[in-house]
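Quick heads-up: structures coming right below.
No lab work stands behind these numbers, since they all come straight from the coordinates. Given the structure is predicted, the values throughout are model-derived calculations rather than measurements. Cβ atoms are built from the backbone, for glycine too; each structure is taken alone.
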Structure I
Amino acid sequence: MGAKENILRKIRILITNQFDSPEEAFSFFDSDKDGRLKKSEIKKLLKSAAVNGFIRGVVAKELLKGYDKSSDDTINWEEFKVAIEELERDL
């Protein structure tokens, strides 16, 4: 299993085991409740998913690059849903 797949698996396990739904996970990590996950909030999600601290920033940046379709340097709920759907489909 490659690094990307391993990280995605960890995120999926976190969301499945600790939350009743992806929406609950999004709300939990959206600490300022603005409806968007900023890079710092994504890094907290990755930390909770046991993603190594050394690469957490890089992974957060790549997630933003891949899923931030509104180009506002955040991931909103709709973008998060797309990411989760892809995660569930790919793993």
Structure II
Amino acid sequence: ENHLLAHDAVHDVAIVSMPDDYLGERTCAFVIARGQVPAVSELKMFLRERGIAAYKIPDRIEFIESFPQTGVGKVSKKELRKVIAEKLIIVKQ
């Protein structure tokens, strides 16, 4: 998360697991953009240029307007997992 936050176009990031038929789980980064939404390829290249190992780069990057929150105001990663799981189900159908 901290490496993505270093990008000028990224305001906030939350990384969660998403279901995968082959591996069981993969990573998905939810990004709130600062201004114009950057290209996914741009963010992945940025991470590679910072020397991040390929297996540490998120498998998927989704852009979102705001994060769902828990009752105490923290990011609800549980809700983010639901969001990506629902998107994956829709894509499979």
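Consider the structures I, II: one of them gives -0.82, -0.97, -1.10 for log10 I(q)/I(0) by the Debye sum over Cα atoms at q = 0.23, 0.28, 0.34 Å⁻¹, for residues 9-48 alone as calculated from the coordinates. Say which. Only structure II yields this read-out. Can you say which of I, II returns 0.7 when distance in nm of label points 7 Å out along Cα→Cβ at positions 17 and 81 is computed? Derived from II, not from the others.
Hey, relative contact order in percent (Cα under 8 Å, 6 or more apart) derived from one of I, II reads 32; which structure?
Label of the source structure: I.
Please state which of the structures I, II yields -9500 when helix-only ellipticity at 222 nm (-39500 (n - 2.57) for each DSSP H run of 4 or more, over all residues; to 500) is computed from it.
Only one of I, II returns -9500 for helix-only ellipticity at 222 nm (-39500 (n - 2.57) for each DSSP H run of 4 or more, over all residues; to 500), namely II.
Given a computed value of 13.0 for Kirkwood radius over Cα pairs in Å, which structure among I, II does it belong to? Value 13.0 for Kirkwood radius over Cα pairs in Å corresponds to I out of I, II.
Looking across I, II, the calculation of distance in nm of label points 7 Å out along Cα→Cβ at positions 41 and 57 that yields 2.1 traces back to I.
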